[in-house]
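No lab work stands behind these numbers, since they all come straight from the coordinates. This structure is a prediction, so every number in the text was calculated from the model and none was measured. Cβ atoms are built from the backbone, for glycine too; each structure is taken alone.
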Structure P
Amino acid sequence: MEKNIKLINKEILSDNWYILNKVTYQAEKKDGKAVVHTREVYDRGNGATILLYNRERNTVILTKQFRLPTYLNGNKDGMLIETCAGLLDLDSPEDCIKRETEEETGFKIIEVTKIFEAYMSPGSVTELLYFFIASYTSEMKINDGGGLPEEEEHITVLEIPFPQAFAMIELGEIKDGKTIMLLQHLLINRIMTLNLLQN
């Protein structure tokens, strides 16, 4: 196990969209010897994501949009079904996800519940993602969503029965990591609640 990390050099390789750094650091190995590593690290800031659910209707709100990296790695049309998400920028995670929910899905939510934080690709990306859930009703829908025109996101809003959404994971129709994690969280939460009621 490496410890006593010492940064030696950080060089910006690209800042065209986000920041790609080439980082050289020294680490002390378990036997006390020092070893030098060089890695490329992508810094796009931290983000937040949310799963909207309606318990009475047993539905969830997901989004669908084109994701270039998936297209380049075998996703035929590049379209990806996922939970609403966005970068924090200068906002708190709570404020960010409320803003993104309204922009992407058209639902104005007041209360959100943070469930956990996770590094989604820690081998190369610095991003820490904050995970939320929130209940929604049809009365909360204030516009069509779809994202901001100036950002050219072209997002399609999907309302899907929860059992169908969960089945879509096994069918390979949902392949987004954060979405799978949130759907699994909702399922586990429901099973635990059911067990508590039965005991």
Structure Q
Amino acid sequence: MTTPALPRLVLGSTSRYRRELLERLRLPFDVTSPDVDETPQPGELPAALAQRLALAKARAVAATCQDAVVIGSDQVADLDGLAIGKPGTHERAVAQLRAMRGRSVVFQTAVAVVRSATGFEAMRLVPVRVRFRQLSDAEIETYLRLEQPYDCAGSAKSETLGIGLLDAIESDDPTALVGLPLIATCALLREAGFDPLHAASLHSSR
């Protein structure tokens, strides 16, 4: 009996961090940039924004990849209900880290999976609570000059030198803080009919 071909897996994201995380699963996948306006809606809370954008990204790519299983994800740093995005510049990064020092920030990370061929669509939110040290201005400046994390929400890359800015991380999934919660992603892929373990086994045997 011939084994049915696996559907194509597509990551709807331009983030190199999400691509690197998904590569850990040893699955073949394509990457497509989603055409989504990421502007927050009036009064939209960070968790709602992350969930809406994750699903919108997956839907946007799935609309052009009808045969694929599409992953979309988004992350918004949440400081007492205030959304903190990617700083983009050194000056904004300084302001972000000054605002967060000595405080707890929740990184709201959402992942969605859409499979148009079967009508499957689901999403999960994986919050990560991070407690920042009481950082001095000099520490903030040194970190930013060394790391230049201007494409990261909240200006802190925990997977590298940014871990030195923190007192604690509380999470059910250590990959969520980097940008793609792999535990939730694997669960959603299984629900969509795409078993990551089986797919990785088939890929490695080729």
Structure R
Amino acid sequence: MTRPVLFGTAIAAVALVAAPLPAEPDVAKAVPNFRALDMHGKVVDLSQYRGKTVVLEWNNPGCPFVKKHYGSGNMQKTQAAATAQGVVWLTINSSAPGQQGNMSGPEAQKFVAGAKAKPTAYLLDPKGLVGKGYGAKTTPHLYIIDGKGQLAYKGGIDDKPTADVADIAGARNHVLAALAEMRAGKPVSVPETRPYGCSVKYAS
């Protein structure tokens, strides 16, 4: 099946290619390629990172579960640990206009700077094409793609599905655990978990 190319929209004019959305990717299967604008208006193409491990993180700054991980610095530490290993980290905002968390490019830049976040890029997906193409359900929702373009992990950031910051200390960080196993050449022992958080604010 031909993989669709998905586009985000922002202030700059970018043509939207109408294409049927693929089914949610399964672990150990190839993921769909996409293109979206980052917070600076630059087009980011997933295929440009082929050969590298890529993490996708769905984000909505207004969500209490996102605030748990950003307010504590846990998400930033996870991002920094991953990118220090050469991993590409793409944070994606699929909140639709008028919905909680929707941001313009400058607003996203302000959020990233204020939170001292460490993603490789912050992508805007206001039409929800990338989010729906991957089956992103919550914020946060994490995916890890290996260098072959196959899905290695999808689910929650950890095993404590609460908005309580105190739970972070005793949690298993599924993302860092999976990245460590991949780096060691081992199969990911927990390749899929149930994501938790606020629902992604797609257009109704």
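Calculating FRET efficiency 1/(1 + (r/R0)^6) of positions 31 and 111 (r between Cβ atoms, R0 = 25 Å, to 0.05) for structures P, Q, R picks out Q as the one with the greatest value.
Please compute mean projected area of the Cα convex hull in nm² for structures P, Q, R and give me the label with the greatest value. That would be structure P.
Computing percent of Cα pairs over 17 Å apart, for residues 79-118 alone for each of P, Q, R, which one ends up highest? Walk me through the intermediate numbers first.
Numbers: P: 30; Q: 47; R: 40.
Going through P, Q, R one by one, percent of Cα pairs over 17 Å apart, for residues 79-118 alone is largest in Q.
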